[in-house]
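Alright, structures below, take your time with them.
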Structure 1
Amino acid sequence: MFKIATMSAPIIYLVSVVIMAVFATIAYVRLPPQVPLFYSLPTGAEQIIDTWLLVTIPIASLVSITINYFLVKKFVEQDFFVERIVRFVNIAIIVVSTYIFIKIILLVAL
């Protein structure tokens, strides 16, 4: 049914980190010293961060995945349904964080 759900989240995360690294490496020469990240804030300087702080996107997804993993192992290890839901949530976190990272790079660098 869902082949990607049976893959391990760490493998998918490593693939997404490689994809993000490739995009960042290719676009690095075209990136300005500061890029917008916090689009929910009012326009202006509040949205802007230094380019190297884009690394917070994959780090935040890694922290979320790790917290989910330990919560499942600690509290709901016997419940297959909850474990499967958390697996899908982890994959969604990975996909969304990769998409956001690539979207920011493409918006700013092109």
Structure 2
Amino acid sequence: MTKVKKRSKRQEQGIANDLGGRVRPGSGSIASMKGDVIAGDLLVEAKFTDKRSFTLSRQVIEKIRREALLGGHDQWALQIDFQDGHKPIRRVAVIDYDFFLQLLEEKDDNPAPDED
């Protein structure tokens, strides 16, 4: 297995652990298996870069959104690790704005208990 593939698999497993989901077997290598991680109704595509920037186009977003819909997932996310070697130095997620608003509303409806 190449270094890039190992890094990719490590990232995918980390996302699955964080979200309580599972890594999609064969993600990226099987045409019918779109997305890298499934967590409930969420399909996550994982990317990483050692560079200082990551180019995000509408085409990339539409591809992930379409794959989520075709797979029966209500939501999608693109998770990007900016890495220094093998170590993530900044982790970000791109989600649909309406989903972002939904998450904020759910948070307001279910505030965390006060910690005294």
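Points worth noting:
- Structure from which 3.2 was derived, distance in nm of label points 7 Å out along Cα→Cβ at positions 65 and 89, options 1, 2: 2
- Label whose coordinates, when relative contact order in percent (Cα under 8 Å, 6 or more apart) is calculated, return 18 (choices 1, 2): 2
- Structure from which 15.9 was derived, mean count of other Cβ atoms within 10 Å over residues 9-16, options 1, 2: 1
- Structure from which 3.4 was derived, mean projected area of the Cα convex hull in nm², for residues 57-96 alone, options 1, 2: 2
- Which of 1, 2 leads on Cα Rg over 2.2 N^0.38 Å, largest value: 1
- When helix-only ellipticity at 222 nm (-39500 (n - 2.57) for each DSSP H run of 4 or more, over all residues; to 500) is computed for each of 1, 2, the one that comes out at -22500 is 1.
- Among candidates 1, 2, the computation of Cα extents along the principal axes in Å, for residues 17-72 alone that gave 31, 24, 21 used structure 2.
Only the coordinates and a few stated rules stand behind these numbers; no lab work does. Keep in mind that this is a model prediction, so the values were computed, not measured. Cβ atoms are built from the backbone, for glycine too; each structure is taken alone.
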